[in-house]
1. Given that semi-axes √(5λ) of the Cα gyration tensor in Å, derived from a single structure, equals 36, 18, 15, which label among P, Q identifies that structure?
2. When mean count of other Cβ atoms within 10 Å over residues 9-16 is computed for each of P, Q, which one produces 26.4?
3. Kindly point out which one of P, Q the value -24500 was derived from, the read-out being helix-only ellipticity at 222 nm (-39500 (n - 2.57) for each DSSP H run of 4 or more, over all residues; to 500).
4. Consider the structures P, Q: one of them gives 3.7 for distance in nm of label points 7 Å out along Cα→Cβ at positions 49 and 89 as calculated from the coordinates. Say which.
5. Compare distance in nm of label points 7 Å out along Cα→Cβ at positions 73 and 121 across structures P, Q and report the one with the greatest value.
Structure P
Amino acid sequence: MQEQASDRREQILAVALELFSNHGYHKTKVSDIVKAAGVAQGTFYWYFKSKEAIALEIIHNKEADLIEVVSQGYRESKATVQEVVKASERLFEDFFEFSQQNKYFMKLLLKGMETEESVQSAIFETRKKLENAFQKNIERAAELGILPRKDPVIQSALLMSLLEGMLERWLFSPQQGHARLQSRTAEELAKELVQFEFFGLLGI
């Protein structure tokens, strides 16, 4: 019974996320969510206080998963360049796979959403935490002598801009606009990104 309740709750969260992503927050009503989820309106309010509450929970839950993916890139010890490249490829492959599997969330994160101030603030904070996670990885790599000591704030901002641009074209652009990029796998994109990252950050 408890497992069924948990599944129903997750189903409502998933449906709400898809509707917010496709139609926007203000154009999505609680009645739309419960209809798409196939549950009664009372069931929605059993699990969530309001539409704002479910939007905030969606962002906070997905944020934790996303930051965990990026935090895997934090190095505990020095390594060869080849080992670092391979580790970075795994990190970005996981990042792209997460983005592909959580397309609706990434759309909200990258494109934003006209919504309550609290939800807009949560989206902004998630983006900030993501950039800070990359900055932390870059700072650690510099401490270990893997990367040259430059400005990690600018480096992480550049990396975020690069990632956002790639994801925008890979996941959300019309097929005819970026067909070559959209045909790439997460693994292929990761390899391309790491090549660019190391040439750019190492200044080679």
Structure Q
Amino acid sequence: MRLFYSSGSPFVRKVMICAILRGLDKRLELLTTNPHVSPPELLAQNPLSKVPCLVPSDDLPIFDSRVICEYLDNLGTASPLFPDPGPERTGSLVLQALGDGIMDAAVARRIQQPWPRDEGRQAFDARQKAAIDRSLDWLEQYPPGPLRDIGSIAVACALGYLDFRFGAEPWRDSRPSLAAWFTKAASHPAMAETVPA
């Protein structure tokens, strides 16, 4: 399987952690890609020019980290990352949506950083930051469980991305429960192996 890959992408990191936890990472051929320049090799597989994009051996390409992670969860024999239907699955999917939402907002902020800080961009940035802050406050009240399902993985990747790209904006001081959870999650071998560069 080929994976269009960028080490700085939190969505790629989510897929890589899922692959590691499922014991599939050695089956991935990583193709380092800059999606912002829309390379033809990526466009041939994903018209959205986004990473991650997984190309199974003889199948259609799969894009969007949520879809790729669910696909990987059906391969191999490791413990599933998506719980069976019911309240536990719903809770895990809600956490994944929250983690993905934090990543979406943070990536949007990051992309805007080099541009002139006119009034419209300042308002956009403030709106994205407020969404992140509200989400972190929610997670402080309801921290995830151990790093073993798709929800906890997505949240861990989101917090890791905030540290990576917005380290000057400390989020831990007013959220001790979430900070303690992330310290433990960040020490997991799959997190340590995928630290962005």
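Computed from the coordinates by the stated procedures, all read-outs in this text should not be read as laboratory data. Not measured: the values here are computed from a predicted model. Cβ atoms are built from the backbone, for glycine too; each structure is taken alone.
1. On the way: P: 36, 18, 15; Q: 26, 23, 14.
This value belongs to structure P.
2. Working: P: 18.2; Q: 26.4.
It was calculated from structure Q.
3. Numbers: P: -24500; Q: -17000.
Source structure for this number: P.
4. Values: P: 4.8; Q: 3.7.
Derived from Q, not from the others.
5. Values: P: 2.9; Q: 3.8.
Comparing P, Q, the top value of distance in nm of label points 7 Å out along Cα→Cβ at positions 73 and 121 belongs to Q.
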